[in-house]
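Several structures are given next for inspection.
Quick note: the coordinates plus some simple rules give every number you see, no bench work behind them. All values derive from a computational prediction rather than experimental measurement. Cβ atoms are built from the backbone, for glycine too; each structure is taken alone.
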Structure 1
Amino acid sequence: MKAYHDQHFLVDPHAVNRIADLAEVKDRHVLEVGPGNGALTRALLDRGAIVHAVELDHALCEDLNDRFASEIAAGRLTVQQGDATRCDLPAFEMVVSNLPYSVSSKITFRLLDIGFLEAVLMFQSEFADRMVAPAGTKACGRLSIMVQTYAAVQKCFELPPHCFAPKPQVHSTVVKIFPRPPIFPVNDRKLYAKVVLALFSHRRKTVKNGLRGSSGVLNPEWAQRVIDALPAEILQSRPEELYLEDFATIANMA
């Protein structure tokens, strides 16, 4: 089976059912990104979900329209051709998806910006590990901080390559994401995201030097005011040594 746009189709029926059973989807509007061959789509429909599937590949969209013609006619499924990182999306309550590896980060950030009740998402295992890496540890990075600022993440189970066709060269991990308000208030989400990006773009530098070297992301005058106001303990730390509260403190400075 050919992989479309870095997509590996989930073909293990047991794995499909495990994913579909992780959330109560009956009568919920569920977004599925990258439905591919429709295996997970079928499982969600069988559990009573109202599914909106967004697929980039035109040929796959045609196959899905043919395969699920009766569900589409009944209003239980819509199939939209488009790039889920940028196309218009309908209102949805939940997300259940086997995400293409190459767009995992972009889609995850976009979904968190839009908002949802809960999501069941499959990622490359390394990506999932970075997502749950605790703040203040060397394993954490931009992904860890941004996701954990706005959500709680639970790793559910791992899937080996033989569950997919074609087989990927890596293992995959299914996670559940539960959005929540930031533990430490964030005054400006866009500025917060820029601060996290800027600091982890210079993760081997101290916060002080990282802020100074981020003129392409942050306003230099603002960055200097922050440097002048921050305590030495934060300024001399590296990004992976900071906690969520520290990132909020930096971004909230006027």
Structure 2
Amino acid sequence: MIRAVSKQGFTLIELMLSMSFISVLLIAIALTIIQISNIYNHGLTIKDVNQSARSISSELQSGISQAVPFSIASGTGSHYIQSAWGGRLCVGQYSYIWNYGVNINNAITTNNYSDSNLNVYVTTPSTIIRFVKVPDTNAVYCTQTNGKYPDIASTNAVDLLNAGDHSLAIHSFSIASAAGAIDAKTNERLYTISFLIGTNDQNALVSGSTSCKPPSVSGADPTYCSVQQFTLAVRAGNAIR
């Protein structure tokens, strides 16, 4: 006698429920991976900004510590030239020269490197200067000739801020020294330097490039945007060795 074998399978509803569960699980895994990737990339951006800032801070401390006290007051003889386009700081052995991010962006976007407000190299003006140091024992780069500060010789110029993968730039820079911040006995003088450094996607930055736009704002890209303020105290000059 042959007995019939009963074969039971999944019903359509069971299949739909299973597929729905797997779909939700896959979506959750994908969203988690995307979130982890965004956090990781944002961490790399912040790390890049911090490393560049530490490098610039260390260089400024080293360069200024070897210099005699210098004037930062506006006018003739000042070793600190500041403007909306960028600036120059001539401390003695070296001069530090930079363009601000918004001017760098404008030059690249318009392919115009002849703007008189842009710090450029003499022979290769289309090579963007972000933040460089150049030998300048006589503070030539902070001295006007015929109403214009000289363009920079690319020879021996050292880039202190590479664009990298995140197009880093200086967004503001200031140096100050109080009237009483000088020691008459040692001839040492203290200066306070503050600078804003970060990514240079102007669409992702708020007006003035002081911070990144929040994620809810059109054009914002918080994953690849980071702007940080750094302040340091530096000492110049020492008559007693």
Fill in the blank from the handout: Note: FRET efficiency 1/(1 + (r/R0)^6) of positions 136 and 160 (r between Cβ atoms, R0 = 25 Å, to 0.05) at 0.95, derived from one of structures 1, 2, originates from structure 2
Handout entry: distance in nm of label points 7 Å out along Cα→Cβ at positions 24 and 96 - highest-scoring structure of 1, 2
Key = 2
Problem - With distance in nm of label points 7 Å out along Cα→Cβ at positions 104 and 152 derived as 1.0, matching label from 1, 2 - result: 2
Fill in the blank from the handout: Note: Rg and Dmax of the Cα atoms in Å at 20.1, 64, derived from one of structures 1, 2, originates from structure 1
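So distance in nm of label points 7 Å out along Cα→Cβ at positions 192 and 216, computed for just one structure, reads 2.6; which one of 1, 2 is that? Write down the numbers at each step before the final one.
Numbers: 1: 2.6; 2: 3.5.
Going label by label, the one that fits is 1.
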Problem - Among 1, 2, which structure scores highest (criterion: mean count of other Cβ atoms within 10 Å over residues 88-95) - result: 2
Practice task
For structures 1, 2, calculate FRET efficiency 1/(1 + (r/R0)^6) of positions 40 and 128 (r between Cβ atoms, R0 = 30 Å, to 0.05) and state which one comes out highest.
Solution key: 1
